[in-house]
Structure P
Amino acid sequence: MPPSVNHLHKTQSSEACDLVIVDQSLDGFLGHHHDYDMRTADAALLAGRRPIILSKYWGDAAVLADAKIMPSFRLDMWAISPGNAPWSNEDILQSNRQFHFDLVRAIDKTPIADGSVIFGHMITAKQLMGWAWFAQHAELARNVSLVLLLRYEPELYSSPLATRAFRKLEQLAGRRKIRLASDSAMLAEAYGRLTHIPVEVLPIPVRSLPEDLPTSLMERTAKPGKRPIRFGCFGNPRLDKGFLDVLSAITSIAPMASERPIEFVLQANDPGPGIEPALSTFIEDAPRNVRFLLSAMASNEYWSQLASVDVVILPYWSSVYALRTSGVFVEAVCAGKIVICSEGTWMASELGANGAGRLCREKDARSIVNAIADVVSAFDSLAHDAAAAAGRYRTFHNAGHFVARLCA
């Protein structure tokens, strides 16, 4: 059954909101949803705004109880509509209808101030027409802006219904404030082939540094000597993130001599399809220098774990990440970490201009081993370069800058 209106309408006060963050996939700590949304809301509060987050209706009670969150959506962004084949035209149509229904109901129960921004950032072809219908029919003041951030490969917006949605948004843009955005300049350029609306590039709302990071970040960066070099792999493990190749690389490294001791921290909660058998086997006989994180982490715990490593390994597949961003990558560079990432990805282009590390070939454990060895050999120089790059990267990717651009 749909949620009752009384339960749905949970706001801290009757004061009108002026930043509505729509994230129908926010239901807990899994992924970067919670951190992204809360960093945005907290930065908005610091800027004098009144934010609210419209989340998935069901989920972690401790997360959804936050006064800034209003549970609103019955389906997350990837859900398959009942009775339909995944990503079929009917699935996409019904998903848009459900999304639109829940969005309208939530906005109708939310006081919206003049000059507000309604911001959606978890959007595929399954939600795009829902947003277009909302833009066409919502009874909002003309100075309320809709900002739709597209962050996925263009193929996920290529259905006939998505094409119609782009045309509708183009028609509406002349009489309503509609902005399209991305967090990748490469994606923004690719979206130019899908729509005539200009696609601006926004920062990623990384939490402020270094003031609110655990002190272990600075302490570990400053420690001299030959302490073990710690490599980390964060985010729930998936095939397209190269997790199985990381396991194979660690297995190959275990019997090898190294210039300096090395350690690994692997986030291993909520594995994606095709990961569980190999992961279970690896855990049973894992080398002693490997530590596993087996539960989804709240923001402070995640940042503490990131602070504890020296190098972040991101051997993502270019078939998914050629243009698409990685929140873990941006956070790693902002935290002054050395990064190993795959050739031909968005991260590789960013690393060349903004970070320090080594590239590897995707789906190639031996290449990861070689990159790890290179990092160990050049560690002191790379660590210095990574620390220098962090400050430059943080001037763009931070929550305050993000909110300022979002609400400009």
Structure Q
Amino acid sequence: MTNNQLATTSNEMNQFLIGLCQKRLSGSSVLSVNEVAEIRASLLFVLGKSSTGRTVAEKFTSGKENILAQLHFVKEKYDLLVKQYDSFEITTIEQTIQSFQQYFSAYNIDFSAHRTDGIAIDYWLALPVDDQSILGIDFVEEYLLAFQQEQQFLQNLPKELILELLQVYQEKLKFDYRLDVNNIFQVVFNQFIVKRMLHPHSKLNSLLLTPVEVAFIFANRKTFFMEEKTFQNFIGCEPYYWKNLQHLQVILESAPNYQYLATFFLTTKESSQLLQLKLRPEMNQSSYLRMVNDFKRDENLDILLDVVASPYDVLNLLHDYILTGENLEIFIGQLALPLFSSLLLVVIQEENQAITSVADFQKINTEAILGELLQRRLKNSTTIELQEIDYILKQYRLTDADFS
């Protein structure tokens, strides 16, 4: 573009700007320098949205048409969001989302197209929208889209799990979460990701982490995250979730100590006192005989694994020689972790030794076949399983009723 063309364009812009300012006066005799600067910024924003036209006036008309179409589209999305979103009774969420209605009602495309007047952002997104570089309807669309993505994630989880987290969050920070919360999605997202990574195939009954789980995360913080395809099962391909995942990864990898992560995550309370555990009683005789007969007929270990729920049933199967040799070893190896841990507590009680850790149990000399199989199962357990068992051995003791 030549100097003459630049001068012509500049003059045309100035003349159009003067026309807008005169239109804006509407009875006033003067506009402040700041008001003129705002009208100019609005004009540039509209021109930047144009798709056709050669003159400033033509481009302004084109830009307005495109903005109004975008405004209509975003307003429809907003109206749907208002009907569907869950504030969890958090005041800042409700006030922020309600304030967008004022923006749509008072939007002035001629003089303040670049502004977001009426919107009060009291609730910050996990990944805030930059309001210095993203303006006007673009900011509104970006914010509402990100908020909708956060809501979609939250609403795909059982609400009771989220409310449990919020209650612990409130107790931890000592204020009502309904009045002030940084970003509920980020709190839930972080907890969900690490909990799901620890238990990829289990139903999650809580998003709170145990102290053992936090210790495991810290010990493996450099390699905790697996291949990307693993996370696609949890969060899909949505870029917003992946950016939050990367942020969490940085936090984990840079954690200086265990206490840092214990503070960062929401955890269950760890008692300094031993907890009394009452085990499930053995099944009645008729149920036991029915189970044994079914097993003898089909010789399928799943029949036993699906029914046995008490360590005393396991002992009965052993004492009655229902399970021996390889079958017994496979059975012990496939017991669910809670049942295996309770069986371990029973055997420890029978050993009558001071055993409060996996390491203690591995050191004992036992000639009993069950003791050897338990030690073998422990040897083949994963690190997180060993830490959970260790936690149980340190925290729990059987009630008197279990060894009377």
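Nothing in this text is a laboratory measurement; each read-out follows from the coordinates by a stated rule. Every value quoted in this text rests on a predicted model; they were computed, and no experiment measured them. Cβ atoms are built from the backbone, for glycine too; each structure is taken alone.
Odds and ends about this structure:
- Structure from which 4, 16, 19, 17, 14, 11, 7, 5, 4, 2, 0 was derived, P(r) over Cα pairs in 10 Å bins from 0, in percent, options P, Q: Q
- When helix-only ellipticity at 222 nm (-39500 (n - 2.57) for each DSSP H run of 4 or more, over all residues; to 500) is computed for each of P, Q, the one that comes out at -12000 is P.
- A value of 2, 8, 16, 19, 16, 12, 10, 7, 5, 3, 2, 1, 0 for P(r) over Cα pairs in 5 Å bins from 0, in percent, for residues 48-199 alone, calculated from one of P, Q, originates in structure Q.
- Origin of the derived value 0.10 (FRET efficiency 1/(1 + (r/R0)^6) of positions 32 and 152 (r between Cβ atoms, R0 = 30 Å, to 0.05); candidates P, Q): Q
- Of structures P, Q, the largest value of mean count of other Cβ atoms within 10 Å over residues 96-103 belongs to P.
- Entry that produces 4.1 once distance in nm of label points 7 Å out along Cα→Cβ at positions 112 and 392 is calculated, selected from P, Q: P
- Taking distance in nm of label points 7 Å out along Cα→Cβ at positions 248 and 280 as the measure, the highest value among P, Q is held by Q.
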